[in-house]
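Quick heads-up: structures coming right below.
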Structure 1
Amino acid sequence: MKNKIIIIAAAAVALAGCSNADKNAAGAGANAGVDAPVEKPVFAVNAATAVQGQISDYLALSGDIISGSTVDVYSDVAGKVTRLYVSVGSRVSRNQSIAAVDPSKPGMDFVPGIARAPIAGTVVALPAQIGMTVAQTIPLARIAAGGALETRVYVAERFISKIALNQSCDIILDAYPGETFKGSVTEISPTVDPTSRTMEVKINVSNSGSRLKAGMFAKVRIVTEKKDNIVKIPAAALISRFGEDYVFTTATDPEDPAFLIAKKTIVKPGILVDNVLEIQEGLAPGQEVIVKGQTMLNDGSRVNVVEHVQPLESGE
């Protein structure tokens, strides 16, 4: 009887211990659900700094470098070319002898006529050859006056309103990689070609050092609009949705200064040139804008800037 009582008492103690353990476990689980903080996701992004500087809009065209002023040399008589006094590249003065043309015929001897340079300059072409027969209408040589060079480009009809005299131009040639030559619009055709729907524009080319040669191929940028002291950012930062234009800037998280957050900032974009965007309203120089990874963000999202894009140069 005594042994039975001892066994029943031990079983009761064991059951009570299990019941208390279950209650403690349940209480711990309930406390964990209430007190454990919910971690916010952190998005990896790239950022760049808004800068203040200049932006220039332009038309990109191309054309050949030609002599600014050329004159052909003709003979006063028809006959056979018997002598050439110059070669291509020769510098000549006005009235200098270019070629001798003998008008003699069988049984008739005449004094050769001398074709002379009508202007001073450089011989850029010499179609005449000794022994060839020429008429008064066939040019013997071509002379370019001075060192003046120009290029002719053709502007599409839809861009005509952007072209004006004296607009500055940047000229790039494959012969001089990395260099930019300067020029300006000197002549605008008064008519539009009805076939190509283009307008001819002449641009003078600065040729300091006489490094440029007629016949070179040139890439031309006619600057149609230039703005100074504007705020600009990489164009990739702009988001346009539901009729709004905005960017995400970075700021310190007010809940935890150890983190950065993305702030939705409404902006007014201006002109876009070579992936550089003018911002007319909404941003100040020095503000950091997110340029990659922003499409998944919301206002207030936590971000981690993993790369800072190289700042734009003020002259770009």
Structure 2
Amino acid sequence: MNTRHPRTVALAKATFAVLVWGASFIATKIALRETSPVVVIWIRFGIGVLILGAIVLARKEFAFPAPRELGYFSLLGFLGITFHQWLQVTGLQTARATTTAWIITTIPVFIALLARVMLNEKLGWIRIAGIVLASFGVLLVVTHGDLDAILRGQFGTHGDFLVLISAVNWAVFSVLSRKALRTHPATQMMFFVMLFGWLFSCAWLATTTDYQSVTNLSSEAWVSLLFLGVFCSGIAYVFWYDGLKELPAPQIGSLLYLEPLVAVIVAALLLQEELYVAVFVGGAAILTGVWMVNRPATVPSTPD
């Protein structure tokens, strides 16, 4: 009983994190109705920094990085928070929440490709087939099943391209962050990455007048922003890494397949996004392809 209880709690925590991240795309689109991407990022990760900082202090894991590591953490913060979120949030201005969720699911494919290029890791026929299948799935999802649109030069929206780039960017971030994960507790590392990313967003916000929209936000927008900050950027990260400490990576990694499915359901309920058969067929192709690429499963840090 004592052995099972921590594992059950860990599984519940990781599942909660995935469900929250699946809904994050919808919350972002709701907030974007009333404000700009930089305001969404600034508020979301400002809240996230406070929550992660409080948890790191409570767990007595807080320690300043060595001076030589500051540049490294700054780079991770820029790539993993500022730039990544600019791509995603700006992309969500025109991309559908469901399309975004399916595209983000392809991150392990790009990590495998990066490992091939940077580390000379062999892909093998199964992984190559998985990459092809996942790519086909993305085409189906983005074109809503109208593959002829590609020939007509109508491949998705501008936002779809930005989201696709964000998936590549997160793969780069995941590879670069492996060093920090080997030398720092995961929650502590994410606190400093998020802190530096938020500081970059402060500088970005200072160059605009978008901060003026904060005083005019509706209660609906604030609920979305608080959800993003408290749950998606704060609690979910902690719960995810707590799960990884107790359970095997393949078991935890398989939960990520729920994320786009949650996004589809929540987007249909809250945003009235139309459901297409091609979205489910393409989504199934993406998930199958990612599973093929991810054998044996490795778990990238979350992109949300």
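To test your reading of the models, identify which of 1, 2 gives -4000 for helix-only ellipticity at 222 nm (-39500 (n - 2.57) for each DSSP H run of 4 or more, over all residues; to 500) when calculated. It was calculated from structure 1. The maximum of distance in nm of label points 7 Å out along Cα→Cβ at positions 81 and 273 over structures 1, 2, that is, the highest value, falls on 1. Looking across 1, 2, the calculation of distance in nm of label points 7 Å out along Cα→Cβ at positions 169 and 281 that yields 3.2 traces back to 2. Comparing FRET efficiency 1/(1 + (r/R0)^6) of positions 113 and 233 (r between Cβ atoms, R0 = 25 Å, to 0.05) across structures 1, 2, the highest figure comes from 2. From which structure (1, 2) was distance in nm of label points 7 Å out along Cα→Cβ at positions 65 and 257 calculated, if the value obtained is 3.5? The value was obtained from structure 2. Given that relative contact order in percent (Cα under 8 Å, 6 or more apart), derived from a single structure, equals 44, which label among 1, 2 identifies that structure? It traces back to 2. Looking across 1, 2, the calculation of mean count of other Cβ atoms within 10 Å over residues 129-136 that yields 12.2 traces back to 1. Computing volume of the Cα convex hull per residue in Å³ across structures 1, 2 gives 149 for structure 2.
Taken together, the values in this text are just the output of simple stated rules run on the coordinates, not laboratory data. All figures in this text were calculated on a predicted structure; none of them were measured in a lab. Cβ atoms are built from the backbone, for glycine too; each structure is taken alone.
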